[in-house]
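What follows is calculated from the coordinates using simple rules that are stated; it is not laboratory data. In this text, all values refer to a predicted model and were calculated from it rather than measured experimentally. Cβ atoms are built from the backbone, for glycine too; each structure is taken alone.
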Structure 1
Amino acid sequence: MSIAIIPARGGSKRIPKKNIKDFNGKPLIAYSLAAAKASRAFTRVFVSTDDDAIANTAMQYGADDILRRSNSTLADDYATTGDVMQDALQQLTVREDTKDLLSLVCCLYATAPLLQAAYLSRAASMFKEMKAADASLAYIFSATGFAFPVQRGFTINDGKLSMLFPECMQTRSQDLSEVFHDAGQFYFAGGNTWLAKAPVFTERSVPMNLPRYLVQDIDTSEDWIQAEFLHKALMSSMPAHSENAG
């Protein structure tokens with residue numbers, strides 16, 4: 001069995017009710033649910049939440065079932081994705097066939113409206129093939145490249161600039177290595193990996209590189225506005241992919 005679990009708590013501080021806030025005509029979480037369903041990569045799609053409104057919205061937009069968080073600390077500002085995934089799987093292993101359940105589990109973020117179903121399908125196939133060839137594989141996760149060389153970055157403290165890598169200040173951009181970061185969309189692993197809360201960013205994990213135009217962090221109001229612009233542009237330029245993106 002291949003399943004997806006979408007963590008979605010109700011206590012977002014910077015953008016209140018973020019996971020179900022209207023995003024270009026639909027609740028934000030609806031896009032992740034649509035992509036998961038369109039990918040045909042999962043037998044079932046669950047949503048882990050502490051919030052009634054999120055639970056109701058998730059079921060309305062295609063979730064197969066809701067996993068209520070075991071305690072309030074799993075919905076506070078300090079709970080990690082690993083904590084939430086472990087809790088969800090512990091609940092599922094009580095009521096489901098453990099052997100089937102633990103083969104492939106995807107953590108899919110609710111805040112990924114640009115996500116394309118094709119990448120979920122590809123990542124699922126990639127995980128199965130690579131895991132069969134190398135049992136030590138931990139995760140396959142979404143990643144993307146920084147838009148500007150991080151080696152030329154700097155901080156500003158009390159109005160004063162400080163280069164992060166002074167030795168790269170005069171280096172041409174084309175001579176600097178490309179640097180990547182977590183895209184914050186999906187993470188595929190075996191169920192036992194999630195239950196053990198194994199770290200994601202190690203040599204045992206493999207990133208799937210996504211185009212930058214399909215990635216946007218959504219933590220602030222400015223992020224939200226930019227994500228809506230990107231989504232509208234994507235829908236107008238790629239009509240054939242509209243269903244996949246929600």
Structure 2
Amino acid sequence: MTDRRHPMTCVTWNLHRTVGRDGRADPGRITGAIASDIAALQPQILALQEADSDDVPPRALLDLDAVCRATGLRSQHADPDMRCGGTAHGCRGNILLLDPEMAPTSQFVLRLPGRYHRAAVVTEVLYRGAPMRIIACHLALLQVLRVAQMRAIARALVPRPAMPTVLLGDLNEWRPWGGLALHPRATSLPLTGPRARTFPVQAPLVALDRVLTCPALRVDRAVALDSPKIRAASDHRPLMAQITRLAA
């Protein structure tokens with residue numbers, strides 16, 4: 001498990017289906033930005049949103065092998081049950097990549113309520129001898145749906161064993177004072193984590209992308225990454241967060 005001597009680095013990025021601010025889809029720009037700006041951080045967790053097409057069935061957009069080579073991470077979607085369609089790399093646009101030292105003990109995709117199909121990718125792992133859960137998701141634009149989606153996640157965790165949990169992704173909560181969907185009274189999940197503005201990419205105004213933890217983990221730092229390659233590749237900036245384990 002991560003501790004103060006070995007902080008864990010997480011990155012989440014909404015890829016906007018590889019469409020940059022010039023309106024052009026270019027998966028190579030995403031791969032290049034990951035290789036130059038994200039891989040150098042040596043993350044243990046990388047969550048990508050809008051990483052497959054929104055066609056029916058969805059199509060893969062990225063050279064995922066190149067992303068894995070650049071980062072040293074492993075896709076958690078080798079099992080067909082972890083994908084939405086044979087040509088997609090992930091599910092409902094979510095792709096989760098983890099450090100190979102994280103040994104999965106249980107994995108599943110949770111379909112979330114709402115008119116637009118969304119999902120949460122849930123992976124429970126053993127990491128440095130201790131259990132941990134990672135949830136990658138992309139929540140709805142409407143607060144009422146975000147609340148329903150977070151409650152669905154909370155309900156799915158009720159029968160699961162208790163363990164330190166990281167939830168990350170594009171949570172679409174723009175309110176600087178926090179929204180109901182992330183409040184423990186609405187979800188029973190005591191999620192916490194600092195904000196950093198990630199959208200829009202040129203001059204971020206709102207912190208749509210988050211890394212949150214509960215319990216036993218703490219997000220010590222959250223930073224929106226920036227570079228010319230990042231600004232050209234998507235409409236969001238990636239969010240990097242460092243996590244440490246709290247003393248028992």
Taking Rg/Rh (Cα atoms, Kirkwood Rh) as the criterion, which structure among 1, 2 has the greatest value?
1
Given a value of 20.9, 60 for Rg and Dmax of the Cα atoms in Å, for residues 52-179 alone, point me to the structure among 1, 2 it was derived from.
1
Taking -4500 as the value of helix-only ellipticity at 222 nm (-39500 (n - 2.57) for each DSSP H run of 4 or more, over all residues; to 500) derived from one of the structures shown (1, 2), identify that structure.
2
Identify the structure, out of 1, 2, from whose coordinates relative contact order in percent (Cα under 8 Å, 6 or more apart) was calculated to give 26.
1
A value of 0.35 was computed for FRET efficiency 1/(1 + (r/R0)^6) of positions 28 and 220 (r between Cβ atoms, R0 = 30 Å, to 0.05); which of 1, 2 is the source structure?
2
